[in-house]
Structure 1
Amino acid sequence: MEGPMNLEIRHLKLVEAIAETGSVTRAGNRLHLTQSALSHQLRDAEEQLGKPLFERKSGKMTLTPAGERLLQTARTVLCELKRAETEIQQNGAAAKGLIRMSTQCHTVYHWLPPRLSFFQRQFPEVEVQLVIEATNNPFEALLEGKLDMAIVNEPIRNRKIRYLPLFEDETLIAVPPEHWLASKSCAAPADFATETILLYPPKEDSTLLMKILEPAGIRPRKVLEVTLTEAIIEMVIGGLGIAALPKWTVAPQLASGALIGVPLKPPGCRWTWSIAQLRANRTPEYVQEFINILAKRPLYAEFSPRMRGKKNGSPAAAA
C-alpha cells in the first residue's frame, strides 16, 4: 500500500520556478531561497513521488516526464489559488474595474444615467466607459474586444456572442391630444395614409415604413427625416406631424398630457432589449450587478432631461 502524498504548495512553486528559469540558482533568486534550501526542497519532492523531476542537460535543468506532469498540475493549482486569494481579499472591499459599453440605439441614453448613478454609488471604484462611437455597430466593437457589453434590440447570430434579456419596450405613435388618432385605441396602417410622419434618417431603416406600412401598401402623405429626438417631440406637440417612438422616449410628455401614445394595431411593435457579451469572457461580480440594475424596466421618472438635445441614432424601436 502506498504511503500518503505530502507535496506542499512550496514544492509546486519550486517546480514551476526551476522549469521556467532552467536553473536552481535563478529559481532560488525568484523564490528568495538559497540554492541549498531549494535543492533540499527538490529532493524532498522527488522522494515523496519516488521519481526524479529534473535532469541536468548541458548545464540546464530539464523536466523529466514526471516533472512535466507535475508542472501541469502545479500551474493549475497555483493559478486557482491566486484567483481565490484575490477574490477573498476583494470580498468586503470596494471592487475595482472598468466596464466598456455601448448601445444599439442612442435613445437608451435617456434612461441610462439614473442607473449609472445608482451603480456607481454601490461600486465607486468601477469606471463605466460609454463608447458612443460604437453605437452604429456595437457587435463589431464587441467582437474586436473594444467593448465589454452592449445594450441591443436587434441581435445578430454569432456563436461568440451571448445575450441576456433585460426587458421589453413598446413603440407608440406619439400624437398631440387634439389629433384625431388620440381617441383611437390603436393605430392601423391605413391611418397613416393622410399623415406627415416624422422619423430618424435614413428613412430606409424605419421599421414603421419598411415593415408595417409598405407591406400593407400604405404610403404616408409626407415623410420628414429629423435627426434629434427632442426636435421630433416638439414638432409633434406643435402639430407638424406624428412619430413612432419608444415609450420611454416620450415618458415625460405622456405623464404630463402634452402627448398621447397610441399603440399600433396588434400585434403592435414591441422590442426585447438585451445585453450582448462575448461568451468567452468571464463576468466579474460587479458586471453582473450592473446588468441586474439595467434589467429593471425603465420608468417615466427615470427619463433624464440632461440628454435632451443630444443626437439620436435611428433605433429599430423608434420606427
Structure 2
Amino acid sequence: MKKIILFCLINLVIVIRSLSAAEMIAGSTPEEIQSQIDKTTSRKKLSRLYWQLGLTYWQTQRPQEALVNFLTAREYADNRRDRYPILRQLATVYYQLNDYHQAIENYQQAEVLYPKNIAHKYLLAAVYEQIGRPDLAEELYQKICRLNRQEWSAYIFLGDLYRRRGFYSRAVDYYRQALVIKKKRNWDIYNRLAITYEMSGDYSTAKKLWQEYLQEVPDSAAYWALGKVAWRHRDYNLAVESFSHYLSLKKNDQEGLLWLGLSYWRLGDLNAAENILQISREIADDGPTNFCLALVYRKKGDQKNYQICRQKVLAKSAEKIRRWLSLYLEQ
C-alpha cells in the first residue's frame, strides 16, 4: 500500500511538471487540442499536442483515451528529451490499468534514455514490488543510493523491504542512515524504527525512541504512537501519561479519550476510567464508547449501567462488536 501511495505522489509531481510544459501550447479542452493537431504537420508539435491531449484525458479519469494519445505522442517523439516524459506517462497509465508488463517495459525504456534519473526508478521499483519481485526493487533502491547518497527516501524503502522480510537489524541500519541524512527529527522514520524494534521484540528501544523524539518535538502523533506501544506491552502507566499528553494537544479527541479511559481501566483506576469515558460519551454516545464503559461498569459491579451500555453495544452489528473486541482487548 505504501508503495502505491509513493507511486501516486511521484506521478503527481510528473503531472505538475508535464502541465508546466504543456501549458506552452494554447488550448485546454480535447476539442481545442484536436483542432491544433489538425492544423500542423510538425512532428515535434504533434508529439507535444498528443501528449497534452493524453494528459487531459488522464486527469479526467479516462485512461484508455489517454493511452491512445500517449502512444501516438511517442510515435512522433524524435528525441530523448521529448520521448522520456511520454514513456513515464505511458508506464503510469499501464500501471493504472494493471498491465504491469507494459508498465515495466516503458519504465525500462525510460531508464535507457536517462539512466541517472531517479524518479522513474522509484516508480519501477513500486511495480516490481506489486508483482512480487522485491529483489528487483531492492536493486533499484540500491542503485538510487549509489547515484545520490543523500536520497534518504531510498534508504527508507530499503528498510521497508528488509523489515517485511524479517531482516530487522538490516532494516534498522537503513532507517538510521535515513535519519543521518535528514539531520533532524522525522516522525515517519522514527515510526518505522519503532515498529521494527517492536516486531523484533525490543520494546525497550521502541519506547526510548519515542521518548527521545519527544524531548525535542512535543508532537501529538508521537505521544499517540508511544501510548499505543506502551499499551501493547502492558505498560499502562506510560500509556496513561502518553495519552494524557496527546489529549493536551488534541483537545477532546474521542479516540484519545477512549484509549486513556481503557488505560485507567487496565490499571484498575475505575473511577478515572469512568470519568474519561463519560467525557467521550458527551461527544458521541456511540458503540465504541459504550463498549468501553461496559467494561468499566462490569468490573465495578455496576449492573444497571453495565446493562444499559451492553444493550447499546448489542444493537450494533456483530462485525463491529468483533472489531471492538479485537481492538480494545488486544494484548
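Every read-out reported here was derived from the displayed coordinates using simple, explicitly stated rules and does not represent laboratory data. Please read these numbers as outputs of a predicted model, since none were measured by experiment. Cβ atoms are built from the backbone, for glycine too; each structure is taken alone.
For structures 1, 2, calculate mean count of other Cβ atoms within 10 Å over residues 45-52 and state which one comes out highest.
Values: 1: 14.6; 2: 22.2.
Between 1, 2, the highest calculated value is found for 2.
Out of 1, 2, which structure matches 53, 37, 25 when Cα extents along the principal axes in Å, for residues 125-284 alone is calculated?
1
Determine which structure produced the value 5.4 for distance in nm of label points 7 Å out along Cα→Cβ at positions 101 and 245, calculated from the coordinates; the candidates are 1, 2.
The value was obtained from structure 2.
State the single structure among 1, 2 that was used to calculate distance in nm of label points 7 Å out along Cα→Cβ at positions 197 and 261, giving 3.2.
Computed on structure 2.
Given that relative contact order in percent (Cα under 8 Å, 6 or more apart), derived from a single structure, equals 7, which label among 1, 2 identifies that structure?
2
The value 0.45 for FRET efficiency 1/(1 + (r/R0)^6) of positions 133 and 165 (r between Cβ atoms, R0 = 25 Å, to 0.05) was derived from one model only; which of 1, 2 is it?
Among 1, 2, the structure yielding 0.45 for FRET efficiency 1/(1 + (r/R0)^6) of positions 133 and 165 (r between Cβ atoms, R0 = 25 Å, to 0.05) is 1.
Tell me which structure, out of 1, 2, gives 51, 26, 17 once semi-axes √(5λ) of the Cα gyration tensor in Å is calculated.
2
Can you tell which of 1, 2 yields -26000 when helix-only ellipticity at 222 nm (-39500 (n - 2.57) for each DSSP H run of 4 or more, over all residues; to 500) is derived from it?
Working: 1: -10000; 2: -26000.
It must be structure 2, since only it matches.
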